[in-house]
Structure I
Amino acid sequence: MPFKILMAEDDPDDRLLLEAAFKDARFPGELLFVEDGESLMHYLHRQGHYADPALFPRPTIILLDLNMPRKDGRQALLEIKADPDLRQIPVIVWTTSDLDEDIKRCREAGADTYITKPMSYSGLLKAVEDLCKKWGGTV
């Protein structure tokens, strides 16, 4: 199965930067995006617009921003890890928050990894390369 990363991120600039970093890292898989936690859950449950599995394949991993409209990443994480069909998908929290409370809550909720978004493009590229090596989307 091809490596697919589904990213829940509401900031279009962050999506563009992440897409560029995966391209520059020569990521061999596919990077898919949704704009908020509600869309993420619709995607994972194949609801509405996301009903066709050929167009919206099951992700290998999920990158999850915490602070999003409609449903934040914290709530989406709890729902994913409570669902027997979804809980085995690794969830990597990818956020600007470096608060100990957020890190603790996400780990307790079942996040597989917690990454604070790097502030520079070189840091972002390194984080993407490390993420791919660790989770199987080898660069």
Structure II
Amino acid sequence: MSKPRIALGCDHAGFDYKEQVKKMLSDEGFAVKDFGTFSEDSVDYPDFVHPLAFSIENKENDLGVLICGSANGVAITANKHQHIRAAIAWENKIAALARQHNDANVICIPSRFISADQAKQFVETFITTSFEGGRHTTRVNKIAVSN
């Protein structure tokens, strides 16, 4: 099975962690697309979240990693997209459950509340954990809103 293509995005508060995660993933042979930001200068996170989310919806990337101070802003923005299931992870088990039970396709990391090593561990767990399917499939299929 081939490795998933990973989309990365962040705001200024998540820039340092994004760079560390990008290096880790690249060193492990993952195809990584960096949607920015590209410095610690203050930015508006939706400018980076929406292009990342579209890339997953358009199947250009398989999974996404978003990083900001609390992870709330990027998660709220990503979840506006109909086919994005973005989950905030502040513990490794939550990163695993987001994939196993919710088939999350974007992990949101709160850089002001965890260490860089934890962020890398959570991302590693997220991208290597599979959706369990079964009873969770019915629930996940009810998430997207249809008219």
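Any read-out appearing in this document is the output of simple, stated calculations on the displayed coordinates, not a laboratory observation. Treat the numbers as computed from the prediction; the structure is a model and nothing was measured. Cβ atoms are built from the backbone, for glycine too; each structure is taken alone.
Which one of I, II has mean projected area of the Cα convex hull in nm², for residues 20-99 alone, as calculated from the coordinates, equal to 6.1? Computing mean projected area of the Cα convex hull in nm², for residues 20-99 alone on every structure in I, II gives 6.1 only for I. Comparison across structures I, II (criterion: relative contact order in percent (Cα under 8 Å, 6 or more apart)) gives the highest value for I.
Work out distance in nm of label points 7 Å out along Cα→Cβ at positions 52 and 68 for each of structures I, II, then name the structure with the largest result.
By distance in nm of label points 7 Å out along Cα→Cβ at positions 52 and 68, the leading structure of I, II is I.
When mean count of other Cβ atoms within 10 Å over residues 12-19 is calculated for each of structures I, II, structure II comes out greatest.
Supply the structure label, taken from I, II, corresponding to Rg and Dmax of the Cα atoms in Å with the calculated value 14.0, 44. Corresponding structure: II. Match the computed value 2.8 of distance in nm of label points 7 Å out along Cα→Cβ at positions 60 and 84 to one of the structures I, II, and report its label. It traces back to I.
For distance in nm of label points 7 Å out along Cα→Cβ at positions 76 and 92, the calculated result is 1.5, so let me know which of I, II that is. Corresponding structure: I.
Figure out for me which of the structures I, II the number 19.4 belongs to, where mean count of other Cβ atoms within 10 Å over residues 108-115 was derived from the coordinates. Clearly, the read-out refers to II. Matching task: 3.3 is the computed value of distance in nm of label points 7 Å out along Cα→Cβ at positions 28 and 116. Pick the structure from I, II. Corresponding structure: I.
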